[in-house]
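Each in structure tokens, the structures are laid out below.
Here, each number is a calculation from the coordinates, and none is a lab measurement. Model, not experiment: these values are computed from the prediction.
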Structure P
Amino acid sequence: MPQSLPVDDRYKGGRGGTAAQRTALIIHTIADVAAAFLGLWILLYLLDANQGNVFVQFVRGMADSLGWWARDIFTVGTQGLRVVLNYALPAALYLLAGHLIAGRVRRL
């Protein structure tokens, strides 16, 4: 006679938890990925990455798409500082908004 496996009640709701928890995880992940692209562009710019490289162009395109609304909010003289400020603001706001919204959704 085959033995039955023990039942773990923590996973009763299915893989990944409830629908609210899965939705919150998706929101949280999208915000993190958006902030990661913006942060990666800042890092590549400050490290003077090859602008002709396909990967660098891709990251810059993603960062420009995600941070279009914050373009030239800060117009400081140093180009490096301008890039940091104009891309770090959207990254911080995406993280803040994404994590706050995900936390609210988890509580539903």
Structure Q
Amino acid sequence: LKTLFNNAFTSAPSTWDKVAMKVPSSTGSNLYAWLSAFPKMRRWIGEKHIKNLKAYSYSVVNEDFEATVEVDRNHIEDDQMGIYAPQAQMAGFSAKQLPDEIVYE
């Protein structure tokens, strides 16, 4: 089942990394700060037009995600109809899709 999960996870499509950046975190939350956009260049005529850069920030709290099921080991070992393999594959697919769901929320 672990192999089926991992194969489904590896082959599932994912696009979050095309529009977002992975930022490793070793704390419970991360503070992100940035400055407003730099002013557009303009032709210098007369006095200079001084612009102030504005500071922004926001905090992202790390969250835990899970999907847990309980299955008797004997049921898996005695699975004559192959009903657990598709479940393991769906779990792998779902796990791979989670970042897409979070980013595109």
Structure R
Amino acid sequence: MDRLWTCGGRSFGYRDGDDLWTHDGRHVGRFVGNEVFDRNGRYLGEMMGTSRLVTSQKKIGLVRDGFMPRASRPITTTRYDYSAYPMDDGFEDFPAPETIRG
């Protein structure tokens, strides 16, 4: 299980295998390589480095196969936020966990 933060430094949740989970136990994404897609197969973003999530504006609209979210898990401890990473042109911060439907 790898803890993850948005590029803006906000604690998001964790990656377990190819699944993206929020701190409140919701299965909100599936990784295909470094890219993350929501339950309907819509691109959410991708990994930047080993623990940060970012969204490429060029890839918004990209679609893959969707998935059926797994049952909720127990709430995990929210980690402290960190300082933001600089984002290159064409990138924006990954969506906040509460804005993604699980």
Relative contact order in percent (Cα under 8 Å, 6 or more apart) derived as 41 - corresponding label from P, Q, R:
P
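Could you tell me which structure in P, Q, R was used to calculate log10 I(q)/I(0) by the Debye sum over Cα atoms at q = 0.13, 0.17, 0.20 Å⁻¹ as -0.39, -0.69, -0.97?
It must be structure R, since only it matches.
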Can you tell which of P, Q, R yields -22500 when helix-only ellipticity at 222 nm (-39500 (n - 2.57) for each DSSP H run of 4 or more, over all residues; to 500) is derived from it?
P
